[in-house]
1. For FRET efficiency 1/(1 + (r/R0)^6) of positions 203 and 291 (r between Cβ atoms, R0 = 25 Å, to 0.05), which of P, Q scores largest?
2. Any idea which of P, Q comes out highest on Cα Rg over 2.2 N^0.38 Å?
3. Have a look at P, Q and say which one yields 12.9 for mean count of other Cβ atoms within 10 Å over residues 243-250, as calculated.
4. For structures P, Q, which has the highest computed value of mean count of other Cβ atoms within 10 Å over residues 91-98?
Structure P
Amino acid sequence: MKKHCLLAASFTLALASFAHAGYRYKYKVTVDHTQAGSSDSANFPILVSLSSSDFKTSANGGSIQNTVTLNGQTVPADLIVTTDSGCATKVTAWEVASYSATGGTVELWVNQGTLSHTADTVFYICIDNSAVTTYQSTATSAWETHFKLVLHAANGASLSGNDSTSNGNNASSVTGTASTGQIDGGASLSGSQQLLIPNSSSLQVNTGDFTISCWFKQTTTGSYAALFDRGVTYRDYSIFINGGTFAYYGVGGNANVLSSPSVSTGTWYYFVWTRSGSSNRISVNNGTATTFTDSGSTDHGDGLSIGKNPSGGGSGFIGIEDEFRVANTARSADWITAEYNMEKSSQTMVSVGARQSNSMTGHGGQIMDASARRPAVRGLHAAR
């Protein structure tokens with residue numbers, strides 16, 4: 001009898017030890033496939049914006065045990081993203097673009113593979129593991145190789161010009177100021193301020209396809225205000241807004257007038273310009289595209305100014321810009337639809353379930369944590 005008791009006690013202790021090993025909590029993330037367009041998108045970066053006391057550091061009453069420095073910011077070490085509910089198999093990559101240790105907010109970009117348009121995409125965020133002291137992903141791999149520049153503009157408290165891709169296209173001059181952006185922080189620009197990205201071969205257009213996108217909010221209209229301008233004497237890719245209308249573009253040394261789309265001050269817009277061959281499409285907020293033909297192919301090797309007008313003949317942008325990206329491929333209409341649905345303020349595409357304990361998952365258990373806290377997710381206004 002004593003032997004059986006000892007065996008039972010040993011099993012109980014071993015089980016308790018197992019239950020507390022690894023990541024303590026997990027959250028199920030579901031991406032609604034009905035908002036992903038009508039085709040799959042490979043290596044699509046999924047935005048998960050979280051706000052919960054769970055994501056504060058332990059010193060601030062939360063469950064993040066360790067932090068590291070990533071791209072100039074402090075981010076959680078013991079936060080991982082997995083394909084399975086047992087927190088064992090990591091997704092391709094993720095980037096924590098901004099984090100508040102005291103506020104418990106996280107801006108997370110996840111490359112879990114293909115974004116399906118026929119079935120919901122599901123993955124898990126796992127946290128609270130005191131044994132993990134290093135970042136558990138290659139953050140630049142959250143952005144597949146067509147991305148040549150991804151600029152988040154950081155957290156709204158300090159403005160960053162760091163590129164999140166592996167190309168290292170960091171701003172050499174940052175004269176704007178930090179502001180609240182469409183997604184976390186943004187760059188507030190006065191018309192004479194800019195984020196200047198030096199020339200690099202990865203940013204050159206030549207005869208290639210491309211996609212340039214950003215979120216912007218114009219606070220004051222200007223005369224041919226440069227949303228962005230890559231050029232000094234010539235314009236390799238540039239967009240100008242005159243009053244409330246997109247009025248002029250430049251690409252590969254060519255330039256011409258536009259008469260749409262129209263925009264208002266004080267409103268956030270998702271701008272996308274794609275070129276495939278000589279076919280160009282410009283749209284805002286995933287609306288009807290303005291199309292034109294231009295195959296300008298000369299690259300003059302100039303830097304890229306976000307918000308200023310180095311090529312002259314106009315003014316600088318007055319307002320806020322956020323999530324500026326350059327890719328050397330023409331993104332599909334379905335990719336653009338999914339990005340807009342995921343990043344708009346009223347998004348319902350990405351949802352995060354209540355906190356669950358990761359105990360016993362090795363034995364098939366799915367134990368709901370007693371407090372069952374559900375993180376507030378951007379756009380969903382979920383209860384904490």
Structure Q
Amino acid sequence: MKYLVFIFSVFLISCSRSSEEFGSGYFSTIQLKIDTVIIDPGDKLLDLRSQILGSDISLDKKYLYNFNYFDHSIEKINLDELRLEKKIPFEREGPNGTGDFMGGIRINSKNQFTIFGITQTILFSLDGQKLRTISFKDFGFDYAEEIVSLPILDQEADRLYIVSSGLEERNYTLQILNLESQGALGILTKSLDKLNEYIFTLKAANASVIFRPHTKIEKFETKIILSNQISNELIVFDTAVDSLFLKSYKSQLTSSIKAYNYQTLHETEESLENEYSKFLQDINFLPPFWDEKNQVFYRFSYEEIKDQNENNQEKKVNVYLTVFDRDFNWLGEAEVPQFNKISRDDFFAKFPKHFAKDGNIWIYKNIEDELGFIVLELHKNK
């Protein structure tokens with residue numbers, strides 16, 4: 001069986017700094033303002049250990065759902081009222097059990113969500129009832145292949161979409177699992193094969209640990225969108241016509257792909273960390289996300305800045321924001337100098353959870369161990 005790798009009181013502060021000239025194209029008529037908000041947890045303890053990277057936002061953008069590993073519950077956070085509304089308890093074992101390991105949750109509808117484990121994807125109702133279990137072994141997956149993205153469950157088409165890569169040949173494949181017939185269709189994505197040049201390996205005495213570039217998969221209307229960390233290319237699978245196409249663009253402020261060759265095989269953690277830091281100091285691309293109000297996609301990219309003080313809890317970064325229309329045509333690009341630090345977590349820093357809501361961009365921020373968000377407000381100049 002193959003395994004999943006997951007490389008995942010109301011308070012308001014208004015910042016005085018805004019941008020007169022924010023960026024090019026679409027952003028040339030946009031003024032940027034940054035605010036910070038903190039969620040009121042009441043008398044409860046919110047789980048911020050994973051920086052809410054495995055959380056998801058409701059379809060109406062009103063709620064954030066975050067799994068709490070302390071008490072095995074889902075935190076339902078009201079983003080309009082900036083407060084924890086309630087905790088939804090879940091069973092660990094039994095007929096409605098989630099199991100021990102979860103790579104994240106994904107909201108499927110108003111009342112349903114999926115969780116992801118090493119061997120399966122499970123559909124739950126938000127009242128804790130297990131509705132469906134999809135076991136990967138039923139589709140012939142084994143340890144010869146590795147799943148490298150969180151799955152997407154398309155209930156209307158009765159399909160599950162995942163990205164896999166062989167452990168030996170390492171061909172990246174979009175896997176389309178037909179849940180009714182339990183058949184699998186694999187579509188090779190040759191443009192992702194270049195990711196193999198950036199797989200870091202730490203060799204230990206009896207085993208090896210690998211670090212792959214991030215590969216993400218998202219669903220928008222009838223489209224499945226594949227993105228990756230090293231290149232700005234997007235692979236789009238249109239489920240309405242079962243066609244795959246590639247979208248690329250020339251980044252205006254950064255390179256369009258990581259430009260350097262790295263030493264990828266290491267025998268010590270120190271050697272790996274030094275070289276991987278160089279990897280992160282080159283450009284890193286994140287998945288696009290949809291802004292319903294403005295009818296555009298946004299996409300962050302960033303470069304870490306070399307820091308001599310390795311004990312810092314935050315990493316300095318250069319952050320860029322690109323905007324596209326609904327067909328992924330480039331509209332504009334801007335640097336966001338007001339957002340220039342990300343939290344360091346264990347081995348490396350991770351770009352925080354973010355999403356669009358009401359025409360603004362919300363970015364997770366741990367504020368003195370409270371759940372907070374940096375809110376980028378994008379205002380059109382009058």
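1. Once FRET efficiency 1/(1 + (r/R0)^6) of positions 203 and 291 (r between Cβ atoms, R0 = 25 Å, to 0.05) is worked out for each structure, P has the highest.
2. P
3. The structure behind it is Q.
4. Going through P, Q one by one, mean count of other Cβ atoms within 10 Å over residues 91-98 is largest in P.
Every number in this text was worked out from the coordinates using simple rules, so none of it is lab data. These numbers were taken from a predicted model, which means no experiment stands behind them. Cβ atoms are built from the backbone, for glycine too; each structure is taken alone.
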